1. Given 102 as the derived value for volume of the Cα convex hull per residue in Å³, for residues 19-82 alone, which of the supplied structures P, Q, R does it correspond to?
2. Matching task: -16500 is the computed value of helix-only ellipticity at 222 nm (-39500 (n - 2.57) for each DSSP H run of 4 or more, over all residues; to 500). Pick the structure from P, Q, R.
3. Name the one structure among P, Q, R that semi-axes √(5λ) of the Cα gyration tensor in Å of 22, 17, 13 was derived from.
4. Matching task: 2.1 is the computed value of distance in nm of label points 7 Å out along Cα→Cβ at positions 35 and 107. Pick the structure from P, Q, R.
Structure P
Amino acid sequence: MLSSVSIGLSGLEAASLRLDVAANNIANAQSSGVLPGNPGPAPYTPMQVLQSDTGSGTVATTVPVDPAYIPASDPQSPDANAQGLVAMPNVDLTQEMVELVAARQSFAANLKTVQISMSTTGRLLGIA
C-alpha cells in the first residue's frame, strides 16, 4: 500500500513541475533578446520536462529546449541587430497548452491514487 502512495506522490510532483514549466514558457514566450554574438540580454531559455520511471515511482527533470531560440524580425526592438532580427524563445504555445492539460489530468489521476490508497489502508487498519 505505501508504495502506491509513494508512486502517486512522485506523480504529483512530476505533474506540478510540468505545470510550472509550461506556465513559465507561456509567460515568457514573447520576451525577446539579442542574437548570440551581440551585446545585450539573452532571450528566455524555454524548458521541457523529461520524466522517467524509477521502479517505485517517477522522477521528472527539466532540460532546456534545443534550439532555445529562433530568429524573428522586430526592427523596433532595442534588442534588434542591424538586420532587425531578435532572438525569440522557441516556445510552441499549442504544445504548452497540451502540457497544461496533460499535467492537470496527471495531477488528478495521481491524487486519486493517493486518496484511494490511504482510504484502503485506513479500512484495513480499522481507523477509517
Structure Q
Amino acid sequence: MAAADGELVAQLKKAGSVVLDGNGNGTLYFDPDNANQRWEVTGVVVSTNQGLAIPYPVATLYVGPETSPANNQGATASGNQDTFGGGCIDVGNADQLAVVWTGGVPGSTAFAQVSGTKYTRRA
C-alpha cells in the first residue's frame, strides 16, 4: 500500500526476545504504537541463543487479533536462525503481529526483529 494523504511515513524496526518455556515454546507480540498507525512488514528475522543444540524450534508468524490458523502468515523450519521475507504483510491498527516458537530447547532465549514501513495518520 502507498501512503495515504495525511500520513507520516517512517522506517519500522522493532525487536524483542522471549525465554522458551519448559516445552521449548514462546511467543512475542508486536503491534502498532497507536490507533492512528499501520505497518507494512517486509521482513522478520528470528533466532535463538541455543546454538547448534537440537531440537531446533519452528517459528510461525501470525497477524490478527489471535494466533489462529486463519491468521497464519507462514512458518520457518528453523526458528533458530532464519528470515521471513518475500512479501509485504499488512498490520492494521487493531492487529498484532505474533512470532510463535514451538519445539525449541527449554530455557533458551528466542529473538525477533521486525522491519518495514510504518504509516501514521496525522491527528
Structure R
Amino acid sequence: MVVGEFRLRKKKDFTSVFQNGWGKSNEYFLIKIKPNKEKLDRFGLVVSRNVDSKIVTRNKLKRRMREVVRKILKEKLTQGYDIVIVAKKESKKATFQEIDRGIRDLLKKLGILKNEKGYFKTY
C-alpha cells in the first residue's frame, strides 16, 4: 500500500503537480511528475467517477494501482519526484498485468524507473 511518506495527500500537492509538472499518457493512464525537495518519491492515485460510476469498480482499480506502485517502490527509482497517476476510462477493463505494464512503461518513458538494461532515461 502507498502509505506514509510515499503518499501525496494534500490538494495543494496534487495541484502543484498538475500545474507545474510534465507527463505522458497511454491508453490506460496519464502520469504527471514534478521534482520535489525531498529525497523520496511520493505517489498520488486518481480514479474519478468518469472511469466508472460504481465505487466498487473504482476501488478495485485503485487497489490494483496501489499494488503496482508498492512493487515499484521496492525497485530502484530516481529520487525526489511527486508522481500522480490518473486512470483513464479504458483502464477499468484492463487486467492486472496490463495495469502493471502500462504504469511501468510510462515511468520508464519519463525517466523515473530503470529500463531493462538498468539505465534511466536521459534527456
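1. Attributed to the structure labelled R.
2. Derived from the structure labelled P.
3. It traces back to R.
4. Only structure R yields this read-out.
Laboratory data are not the source of any read-out in this text; all were calculated from the coordinates shown. Since the structure is predicted, the reported quantities are computational estimates derived from the model, not experimental observations. Cβ atoms are built from the backbone, for glycine too; each structure is taken alone.
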